[in-house]
Structure I
C-alpha cells in the first residue's frame, strides 16, 4: 500500500503544507503567513496546528497505518540526525533550536498525535523533491540550484541526497567566484550569491542604464524609476527586446555558468536542475550559463552537460520533505 506523508516548507514569509501520496504526489495543500513575531516556540505551535489539521483531514480518506510522518524543510543550518535548526535567515531569535523534539512534543501534548518527524534543509528538501517528482527524475546524479533572494543548492548522488559529513554540502551560494570583488554577502567577498542574488541582479540592471532612452521598455515597466525594477520586469523586458535587460540576464547566466563549472570540476556532476523565482527567466539565463560552462571546463568534461528547469516550482520543498519521510521507511503515527 502506498504511503502518504505531510510535507512542510517553513519560510520566513509563509509556511507551505501539503499532504503527499508516495505515488500520486500532492493531494492537497495550503499556505499561510509565518508568525515570525511569535518566536521559535510560537512558530512550532503553528507548525503543529497546521500538521494536525492536515492529518485529520487526510485520515478521513487515507489509511492512518500508511502514514509515513511529517517532513519539514527549513532555512538555515540543519542537523538532520539531531533534528536541530540553527540561525535560520528571516526567522529572528532562533539560535540553535531543537525543532524536531519541540514539534513532536507540541503534536503529542496539544493534539494527541505521536509522529515521526524529519527536519531537513529547505534547499536539500527541494532537490529531493525534484529528484522524485520533478525535473531531476531522469537523472541519477545532479545538483539543484535555487535562484531567488539568495542562491541555494542541493546535491543528489546515486538517487540519494548528499549532505556531507557536517550536513552543509551543496551551499553553492557561498562558493567564491571573485575573491577581490566588491560584492559581499554575510561578510564574505565575491560569493556566487553576492553576485547573482535578487538584489544584485537589480543593481546590475540599474548600473547598465547609462542614459535616458537606452532601455525604453524596461523603464516603462518600472514606471521610469530604476529603484522599482524587479526580476519580473527584467524578464518581460528582455523577452520584448530590451537591450539592458538582455545583457543583465546574459551576465547572470555567465556568472552562474562559472559556478556550475566549479561543481563539474570538483564533483563530476554533469546535470543541473535550476529552480527558484529568478529561474522563471528560463533560457535567458540557461543559454549563456551553458555556453560559459563549456568555456570554463576541459573539453573532456563536456559530455553529458545539461541545464534543465525545475518542474515543481514552489512545491518542490513540500514534495521533498514528504518524500524523505518515505525514504526513511517509517510509519509511526498513532492517535492517543
Structure II
C-alpha cells in the first residue's frame, strides 16, 4: 500500500514518531546555554486511537495521503510489565535539584525526611546510582581534611624536631581556606544580584525562559582546590619559618628574626604567588563545554591564593613569635626546675 501511494516508509514512521511521540529538530544557543528543539503534537490530538487515522503524509508527488489508507489499527493484549527492585515491586522516581537552592546532600536529606513521613506502613524507599553512592559514602571531607593537616603536622614535626613549631605553619591554613570559601560565596552573591537586576530591568525574561547563572558549591573539585591551597599555604609559611629559625640561631631575637625572614622572603613569595594566580585566570574565566569544572576549581584556587599571599605574609611571623615564646617559656621553666636548690 505504501508503494502504491508513492510514499516513503521512513516518512510514515517519522510522522507517527513526531505526532504520537516526539522528534528531534536541532539545537540553538541562548544566554550561554545550548537548548534542544523537539516537536510533538498537543495531548488533545494524540490521546485517542482514532487520532492516528487523521494523520497525513506527503508522498513523492507532493500530495497529502491519509495514514489510515496504508495502515490498520488492532488491539492486542499482553502481560503488564512489573518493575522490581531487590525482589520487591517498586516504582521509579527521579528528581532534579536546583544547585542555587539546595546541594545534593541537602536534597537527599529532605527527600528522605518526606518519604519517611508520607509513605504508609509497609512501603519504603531506596537510592540508586550516584545518589546511592553519595548516601552511603557520607561526607568524606570531614575525614580527608583533618588527615591532610595531621600528615603535614607530622612531617613538619620531624623536620623541626619539635611538636610546637609546626603550629606556626599550620595555623595559617584555616585562614587561607576561609578566604577561598569567602571568594566562592562572594562570587555567587554577585552573580545572583546581576541576574536579579537583569530581570528587574527587563533585559532578560524571568525563569524558566532565562536560565539562572551557574552557582558554585562545595563539590569534589572545590575540595581538590582546597587541598592544593593547604599545600601552598604551608609552603609559603615554611619559607618564613625556616629563615626565622636560621636567623634566631645566628643570634637575632625572635621578633627581629621573624620580621627579617618575612622581609627576605617577601619577593620570592609574591613572585611565585602572583605567577600561580595568573596561571589560574584561564580557569576562572573558562567557557564552553566542561567550563563549570574548570570555573569552580579556578575560583577556589584564585581567591585562596590571595588569602595565602596576604595572610601568610602578615600572620606567619606573628604565629612564629607566639609559638617561640611558649617554647622558650617552657624551656626556662625546665631549666629552673633542674637547678639545684
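Taking 40 as the value of percent of Cα pairs over 21 Å apart, for residues 162-257 alone derived from one of the structures shown (I, II), identify that structure.
Working: I: 40; II: 56.
Going through each structure in turn, the value belongs to I.
With distance in nm of label points 7 Å out along Cα→Cβ at positions 26 and 226 computed per structure, which member of I, II shows the largest figure?
Values: I: 3.8; II: 4.5.
Greatest value across I, II: structure II.
helix-only ellipticity at 222 nm (-39500 (n - 2.57) for each DSSP H run of 4 or more, over all residues; to 500) was computed and gave -12000; which structure, I, II, did it come from?
Here the read-out was taken from I.
With FRET efficiency 1/(1 + (r/R0)^6) of positions 122 and 250 (r between Cβ atoms, R0 = 41 Å, to 0.05) coming out at 0.90, pick the structure among I, II it was computed from. Don't jump to the answer; show the numbers that get you there.
Details: I: 0.90; II: 0.00.
Answer by label: I.
So if we calculate Kirkwood radius over Cα pairs in Å for every structure here (I, II), which label has the highest result? Could the numbers behind the result be given before it?
Values: I: 20.8; II: 26.9.
Biggest value here belongs to II.
One of I, II was used to calculate mean count of other Cβ atoms within 10 Å over residues 90-97, giving 15.0; which? Intermediate results must be reported in sequence, preceding the final value.
Values: I: 15.0; II: 9.1.
Computed on structure I.
Just checking, which of I, II has the largest value of mean count of other Cβ atoms within 10 Å over residues 154-161?
Details: I: 18.9; II: 13.5.
Going through I, II one by one, mean count of other Cβ atoms within 10 Å over residues 154-161 is largest in I.
Ranked on distance in nm of label points 7 Å out along Cα→Cβ at positions 146 and 178, which label among I, II comes first with the largest value? Walk me through the intermediate numbers first.
Details: I: 2.6; II: 2.0.
Of structures I, II, the maximum of distance in nm of label points 7 Å out along Cα→Cβ at positions 146 and 178 occurs in I.
Between structures I, II, where is volume of the Cα convex hull per residue in Å³, for residues 106-241 alone highest? Please report the intermediate quantities before stating the final value.
On the way: I: 202; II: 176.
The structure with the largest value is I.
Thinking only about relative contact order in percent (Cα under 8 Å, 6 or more apart), which of I, II has the largest value?
I
Rule-based calculations on the coordinates, nothing more; no lab input. Quick caveat, the model's predicted, so the values are computed rather than measured. Cβ atoms are built from the backbone, for glycine too; each structure is taken alone.
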